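No value in this document is a laboratory result; all are computed from the given coordinates. Predicted model, so just to flag it, every value in this text is computed and none were measured. Cβ atoms are built from the backbone, for glycine too; each structure is taken alone.
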Structure P
């Protein structure tokens, strides 16, 4: 018997499986969120320094105005426009135009320049004479530095602009996939996707790192799109999106085993195997295409991608927080290896958890990932509070999609990877 499988939100013809429209989070709840954002930004504005204070000042005003608009008006467009403009667009342009580029922006720009000249973004060990010269990003991340390295000056050449645009597009795509109807024929779905995207990117979890040039938001947005596609059963597309994230930053790798176990339980062992092979193979291919000469310098790759994030290099990042892993690692060589051993034990325990209590849908997978990220970041020798945007964003994703009943009504083919849109399953 033929089974037609089409991802919702793709604009495809109805299959008879569509969900009814679902409610937003209540206006009162969203108003409370923005009131809390206002308090957070206000505290940061008076306690933080440098660029953090600049963003907090802009965001405090935007969140305060948004809270009042949500309380005293009925529409959504103006409050959300103020939030996005004041918490993201204005501070991003201000910082990009008037303030020195932060370390992340310099790393992306220098890495892209070195990639264009030498086929690899990683300096050899002999040239790594300062912590800012290390590049902990995988090759696909260097794409955001190409406009500046190609000579595009000013704000338009700043990687933050392209990182922000990519993040917004990925979040919009993720919410579109979760919509019960195709966006072309449903104005309500279009409005909901636009509103949820604005909520996501205006929140301090996403707006703050985007404005300051931190590279986590596009990876987070790609993980959300991966989860959305996986929830619809389109595992091939989910694997390819996840591969792009994995070829940009190693933090995305944690999603591969979690979603593979989910695919095993929800669909079939064959679907899980194909998902894993597709994600891993595509990650390798993308990395090789983006940096063809990287394999010729394995010492440079090891120093930049492994030793530096683990704090094993001579020059270490000053971006550290008083978390348990960092405090233990500060006790000396024994402490450092103890922290690494704790990370290994945590990884083993996490693996046992997802095997013994496997995630049965994408929402379960998001919860598992949020817990896993939290534990790893707490125990990592070189960690900072900023990394916790990953679990916070994944929990936010669960909140913004919790009323969507798509996973109960979407088709569940026995092997989603073998079912093209509109094609038969055998």
Structure Q
């Protein structure tokens, strides 16, 4: 938590002016603070209300714009630790999940800007934590309290981000139903069915109630009744249907897991040929390793009949598959909810390596992204040399120490993730970089794979 807070609050006032969608969010936040009619937004007002609260508490300055999101981003780390403890019942997996979150850049950038992304990801994670507290609780009264807390957080989630959040609600409802049916005593089918219906009714009603409450400030600034609420949603649908298929920096959803189309939120050229860049991109190793981790999660969910592993895998696929039906331009930052579940699955896969439960092919799949990163970072010659050294060391370790090969994979992966975090850190925090240094970090761009896709 200390490291998370330091990374998110360090130089939080830089850049000193609004960048990218901060302008839109701040305009709506200011309208709430001054009682003006807010400008149109296709997303519910939760994230803008959070920024308005941040400005009210900390002042109308760059640091004040972003402080609440920095707090939300900091809170995501302990939430992730506690959620991973519930999913894997392992302190090691929980610690790895929190560490991976610290090494991921797009979530860091989201926590350092006055936008809505950090807020809705953290609210979703908090709802998942309450969900698994509900699943693992056996005392009925406490179980109902967890379900209520989850419903409120899901309502805030839906009230902050459109479309994506509804997938989170459906995912949570599916787990609630499976958990309740899995506890069904023989001969009490009717009672169990009533519990399922009651639990789902509570979740849906609380989500809708909290969602509607998020729009109460609109009535303070001019709305007059339910018709205004309905007209707002009708306008959101129509405007999204009218949006074009393409837009600068937009990218197809299937390209997101490969990190093919990141882009700069802002770039400010300064003296001596250097520039301050805020980059909407992540740690390449983590993004590319999520794909094999999700494959392993599907296999473990099926072979072990594990609801936790199935939750991560199915949730990841659902958050991506929802974009198939979307016929408007979309941006890579919309991958964050799927990425979050992927990071949890990756933490579980690495923990299985450490304890010796990962099979050889699973270890190979986790090392493959490391090999790609070495070649892209050092070039073909030196990268190939580094790969050869790892290839030589791996069988030696496996032959010399029984069941130690998984620990070798674990240490190699974590070390590479930390090194890449340090390498890309200037892009996420606006530390000045030369043009050469900036272009060296633009992997798979230019005439490479990204331009083909």
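Work out the source of 2.9 here, i.e. which of P, Q gives that when distance in nm of label points 7 Å out along Cα→Cβ at positions 82 and 114 is computed. The read-out comes from structure Q. Can you spot which of P, Q the value 0.7 was calculated from, given it is distance in nm of label points 7 Å out along Cα→Cβ at positions 26 and 266? It traces back to Q. Computed over structures P, Q, distance in nm of label points 7 Å out along Cα→Cβ at positions 42 and 338 reaches its largest value in P. If you line up P, Q by Kirkwood radius over Cα pairs in Å, the top spot, with the largest value, goes to Q. When Rg/Rh (Cα atoms, Kirkwood Rh), for residues 218-369 alone is calculated for each of structures P, Q, structure Q comes out greatest.
For FRET efficiency 1/(1 + (r/R0)^6) of positions 90 and 162 (r between Cβ atoms, R0 = 35 Å, to 0.05), the highest value in the series P, Q is held by structure P.
Supply the structure label, taken from P, Q, corresponding to relative contact order in percent (Cα under 8 Å, 6 or more apart) with the calculated value 22. It was calculated from structure P. Here helix-only ellipticity at 222 nm (-39500 (n - 2.57) for each DSSP H run of 4 or more, over all residues; to 500) was derived from just one of the structures P, Q, and that gives -23500; the source is Q.
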